[in-house]
Structure formats: C-alpha cells, structure tokens
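Each reported figure results from applying straightforward, stated rules to the coordinates on display, with no laboratory input. These numbers come from a predicted model, not from an experiment.
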Structure P
C-alpha cells in the first residue's frame with residue numbers, strides 16, 4: 001500500500017473544497033495521478049484509489 005500526503009493553502013470556503021475532494025467520480029478532472037476511487041469518501045477512513 002502507498003500512502004500519499006500533501007499540504008496546500010486554498011483560498012476557498014472549507015465546505016466547497018471538501019465537496020470537491022469527496023467526489024471520487026470526478027477526481028481525474030483535477031488529479032491526473034488518480035483515475036478512480038472506490039466507495040464513498042469519508043473523513044478518517046482509508047479508501048482504494050486507482051492511479052497511474
């Protein structure tokens with residue numbers, strides 16, 4: 001298993017950022033490394049992601 005971690009400052013409301021981050025079906029639109037995520041994204045849980 002590979003763990004990824006990153007940090008960035010985003011000038012947007014947390015609720016808007018979170019809504020984008022938990023929409024696994026659209027990850028490939030903004031993250032070319034990940035082209036699929038299984039299940040519902042939930043804070044504190046681990047998820048399976050298909051990556052290049």
Structure Q
C-alpha cells in the first residue's frame with residue numbers, strides 16, 4: 001500500500017486490517033518490549049551452561 005493513501009480511499013476491510021495490525025503491534029510492544037529483538041549467541045550459550053550446572 002502506498003505511503004500517502006487517504007483513509008477515504010480505503011475499503012472497510014483495508015481499514016480494519018490496518019487498525020488490527022496497529023493494535024497488535026502496539027500491544028506486543030507494551031506487553032513484550034523485547035519483541036522482535038534477537039538474543040545474542042553468547043547469552044544463549046551462558047543460559048545453556050547455567051541450565052547444565054543446575055541439572056548437575
């Protein structure tokens with residue numbers, strides 16, 4: 001969808017989709033501020049090692 005579309009040019013379904021996606025993204029950002037970020041490999045390795053220490 002082009003950047004400069006007027007709301008009046010959208011269908012009800014297009015507007016509904018935009019609103020739903022915006023709400024979904026906003027809720028994810030609020031509820032999980034780390035959403036979309038990647039975990040560094042170093043941290044993953046530290047977590048694995050920690051789990052192994054706890055199991056031992």
Structure R
C-alpha cells in the first residue's frame with residue numbers, strides 16, 4: 001500500500017476529477033484496507049482454538 005499511495009491519489013483524481021468527495025473516499029478506503037485485514041487476521045489467530053480442525 002505505501003508504495004502505491006501516490007498512484008492511488010493520482011488515479012482517484014483522474015477518474016473522479018478534483019471533487020474532494022470521490023477522491024477522498026477512494027484514498028480513505030486504500031488507507032483502511034491493510035489495518036482492517038490485519039485486525040481480522042489477529043482475531044482469527046486468537047480464536048483458532050475454539051474451532052475444530
């Protein structure tokens with residue numbers, strides 16, 4: 001994600017124009033994607049023993 005942040009901003013502005021709403025949502029989704037996935041993995045690892053393999 002960190003490597004492509006500038007690209008995400010450029011693509012969002014290119015696709016949606018300089019209006020702050022759509023570009024902001026696109027960038028915000030990119031910034032929250034990795035922490036949400038890491039949180040889900042943490043929860044899955046902590047609850048692993050509760051489920052039969």
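A value of -21000 was derived for helix-only ellipticity at 222 nm (-39500 (n - 2.57) for each DSSP H run of 4 or more, over all residues; to 500); which structure in P, Q, R was it taken from?
Values: P: -5000; Q: -21000; R: -25000.
Only one of P, Q, R returns -21000 for helix-only ellipticity at 222 nm (-39500 (n - 2.57) for each DSSP H run of 4 or more, over all residues; to 500), namely Q.
Match the computed value 18, 25, 23, 15, 12, 7, 1 of P(r) over Cα pairs in 10 Å bins from 0, in percent to one of the structures P, Q, R, and report its label.
Values: P: 20, 58, 21, 0; Q: 18, 25, 23, 15, 12, 7, 1; R: 23, 34, 20, 15, 8, 0.
Computed on structure Q.
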